[in-house]
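**Q** Have a look at these structures, which come just after this line.
What follows draws every value from the coordinates through simple rules; no lab data is involved. Being a predicted model, the structure only gives us computed values, none of them experimental. Cβ atoms are built from the backbone, for glycine too; each structure is taken alone.
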Structure 1
Amino acid sequence: MSAKEKLRYERPSIRKMNAGLMNKFGTRTEYAPVTHIDAVPVKRIIDEYGSPCFVISEKTIRKTYQSAQRAFKTRYPKVQFAWSYKTNYLDAVCNVFHQEGSWAEVVSGFEYEKAIRNGVPGNKIIFNGPEKSLAELKRAVENESMIHIDHFDELYDLIEVCDKLNKKAKVAIRVNMDVGVYPLWDRFGFNYESFGAWNAITKIMNTENLELVGLHTHIGTFMLTSNAYAIAAAKLCDLAINIKAKWNKAIQYIDMGGGFASTNTLRGSYLPGNDISPGFDEYAEAITSTILSYDFKQEELPLLILETGRAMIDDAGYLLGTVLANKRLSDGRKAMIMDFGVNILFTAFWYEHKISPAQEFTHHTEDVVMYGPLCMNIDKIRESINLPPLNKGAQVVVHKVGAYNMTQWMQFIAMRPNVVMIDMKNNVHLIRRKETVDTLTSQEEMPSYLKKFKLA
């Protein structure tokens, strides 16, 4: 080619590479087969309870709870966990946490009722959330529950309720703040920086029938930086110190809320959750060292309340499912259709869930798009996952599904399945029955004029 000859132009292109994990032999699957959960055969559970089926490990719940408790109680003398009902409010799950010593944290009248029915004393229930009816506030006051006020309208409603009852309510305020993580979670509570929180505190301190017993924050969800909690704890401590200085009132507790990340892997994350999620020790160190650095008298050191949900339960939940079919998409990729979809695995929108075959498999693997059975294009469980060939009828185990899937699941196209719990002795218990058509239609009413029809 002469120096004057012009090179031929080739248009650049970008191609997605669906590569599996590499070793010296080439691509391989990431996971070993999971044939048992807590020594119970997966195939036995499916045979007895059907597919799909959720499985909760009581052993994992208790181990995780005790690990979290150890992390905080070895660093701070006064710690109390309150189980976040919205994360998983199946009664059996809640009662495992209550047996471990956890109070209840609820965000609705419905959840409050479940806590009461589960036997939680009213004064061990923290009532959060922006929606509390007058009747629900009245019940919470009568039960001496801790009411966390979210906005001024709720504050005025509560004053009205207490005046009618001629009874004092134990209250805290929810405080939102800038902790260096954006966007700010400023929808809930009173803002710290704009003095909204201090204004609410001032109104409460000057109201006869309200007793300010605590300060609460919940800075976000799946927080991957423990330093944000140190900043939040410092701002709550600042409020507590100023309350003491102005009114000589010692705050009984500081509630740091939840938001601790589980070890699930977020969609789009370069590294797996195990590598980037802080552990309980890291969160505990950030929070407790901050509180202890403030000048609280020893006898006035506030109780530290924690409402962590996801990090407590995610690892304890599994979803068992079955392959319905395999096919090739128009671009040549392999697609696998499962008997569960985003209707019951809502967190598939957020996470790259680990999925393991439930039987032995070959060393040959291929990148697969994993779909659910729903007639909607967004029913995609994994965009790309490296798996061995799994024929129709093969079974899989989806890991770390204990948080939110059994509260945010939908009755859409398919009904919700059985949920079982494996106890400490590896016995399997049915804790929620699968739905039937009768379950769904029992709440319907048919107008008489629509009961009959004739089709041509």
Structure 2
Amino acid sequence: MNSKEMIQLCKEHTLWSWSRNDDVSPLPIARSEGIYLYTPEGQRIIDFNSQLMSVNIGHGHPKVRAAMKAQIDELLYVYPGAATAPRARLSKKLAELMPGDLDVVFYTLGGAEANENAIKAARLYTGKHKILSRHRSFHGGTHACMQMTGEPRRWPSEPGAPGFLRVMHQEPYNFSFGETGEEITANYLKYLEEIIISEGAHTIAAMFIETVTGTNGIISPPDGFLPALHALLKRHEILLIADEVMCGFGRTGKLMAFEHWGIIPDIVTVAKGLTSSYAPLGAMILRAPIAEHFRHNVFWGGLTYNAHALGLATAEAVVDVLISEGIIDNAAKMGEVLHAKMVEMKAKHPCVRAHRNIGLFGIMELQNKDGERIAPYNGTHPAMKALAGFFRDEGLFTFVRWDAFMCNPPLIINEAQINEAFEIIDRGLSLVDGMIA
């Protein structure tokens, strides 16, 4: 198919995520390789967002494709109560790689399902019902995950299921808990403990956090924050559940983002980078005491495609590539290059308000001539629409949202390719500078 035919049929017969169908202008993609996407007509596009921050090892890795083909010829589907070789091998591998005693896995088809089952596990294990989560968060598009999500995509799903409590993020959108990391940590924990006391710790099963906040700002916690938060929750017998669907499997320069701050969450949820999105797979990973509970008590969760052999074989190959080819180390090294380019852009362009990254998990925020955010919360600005169009026309794929754009390339990217991307970004920011002058 050519691009026009592809777009026309897809728009006629499919619905699109988070969109009104009349408004979508889908990008036609015929193939992909490395950090690049290609249209049916052969236009090369830099994938500067790893699609949904998920194609961590790059597109079309030959070892993973070979493993997937081999699994297709061996075994594709058996019911979730069966034991299979890929289930055994991957589970053993994850138990060895995950820090601490995170060594028992429940498989799902994606991140939202992993979080849904983590809610169930927390409630069944603790005997408590309420779930804490934060604003400036996204935990998935399913019903319960939408109630944990702290951003506008939740609004149309309300009223939702009871038992979900959303609290402020440690870095709210328009005010601050303090000037330093120490102040932010101390003031935030006072605020959070007040919420816990007011709601009743005996009613709260768990708190969900994105270890590094994803689509709502790429925000890392201050040093000391996560250990202090974990200690507070433990004191009140509340589980800490780390949603690493987006920031896990090398994205931040370590296998799991929580390793930067020396904690072991009670439950971890993963997806995306687990298979580099070559096949659908997510997982809920439990610490030993919780896993032990479910050796003697029923886990009331189940999915037709739980532990699907093709997804497991894909993940096994992806994890092997991630480790054996030094891709996590490359993410840490190229994260420094990414940071340097962001610093250069801020010095050069008046429209750049702020930038952040940890490894290859990054964002750039833009401002107007008065130094205010160029677009309001859940809003846009003509310059942002123009920037998004410019990136698309010039062959750079990334997400432009509200007042910011994402910088989350595949973890295999090299310095020359980062420079190639920033040559386009540089010209795009000049366009915005002219529009805000």
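**Q** Quick check on the output: 1.29 is Cα Rg over 2.2 N^0.38 Å, for residues 313-368 alone, derived from one of 1, 2. Which one produced it?
**A** Working: 1: 1.29; 2: 1.52.
Label of the originating structure: 1.
**Q** Using mean count of other Cβ atoms within 10 Å over residues 201-208 for the comparison, can you identify which of 1, 2 gives the largest number?
**A** Once mean count of other Cβ atoms within 10 Å over residues 201-208 is tallied for 1, 2, the winner is 2.
**Q** If helix-only ellipticity at 222 nm (-39500 (n - 2.57) for each DSSP H run of 4 or more, over all residues; to 500) comes out at -13000 when worked out from the coordinates, which of 1, 2 was used? If you can, show how the numbers build up before the last one.
**A** Values: 1: -8000; 2: -13000.
Of the options listed, only 2 reproduces it.
**Q** When Cα Rg over 2.2 N^0.38 Å, for residues 49-192 alone is compared over structures 1, 2, which one is greatest? Each step should come with its number before you reach the end.
**A** Working: 1: 1.19; 2: 1.36.
Ranking 1, 2 on Cα Rg over 2.2 N^0.38 Å, for residues 49-192 alone, first place is 2.
**Q** Please compute distance in nm of label points 7 Å out along Cα→Cβ at positions 209 and 281 for structures 1, 2 and give me the label with the greatest value. Display every interim value, and only then the final one.
**A** Working: 1: 5.0; 2: 2.9.
With respect to distance in nm of label points 7 Å out along Cα→Cβ at positions 209 and 281, the highest-scoring structure among 1, 2 is 1.
**Q** Still on this structure, I have one more. A value of 2.1 was computed for distance in nm of label points 7 Å out along Cα→Cβ at positions 241 and 273; which of 1, 2 is the source structure?
**A** Details: 1: 3.7; 2: 2.1.
For distance in nm of label points 7 Å out along Cα→Cβ at positions 241 and 273, the value 2.1 is produced by structure 2.
**Q** Tell me which of 1, 2 gives 4.4 when you compute distance in nm of label points 7 Å out along Cα→Cβ at positions 217 and 361.
**A** Values: 1: 4.4; 2: 1.5.
Considering all the candidates, the number was obtained from 1.
**Q** Tell me which structure, out of 1, 2, gives -0.34, -0.89 once log10 I(q)/I(0) by the Debye sum over Cα atoms at q = 0.07, 0.11 Å⁻¹ is calculated.
**A** Among 1, 2, the structure yielding -0.34, -0.89 for log10 I(q)/I(0) by the Debye sum over Cα atoms at q = 0.07, 0.11 Å⁻¹ is 2.
**Q** Can you say which of 1, 2 returns -0.29, -0.77 when log10 I(q)/I(0) by the Debye sum over Cα atoms at q = 0.10, 0.17 Å⁻¹, for residues 153-248 alone is computed? Spell out each step's value before the answer.
**A** Details: 1: -0.29, -0.77; 2: -0.28, -0.85.
Corresponding structure: 1.
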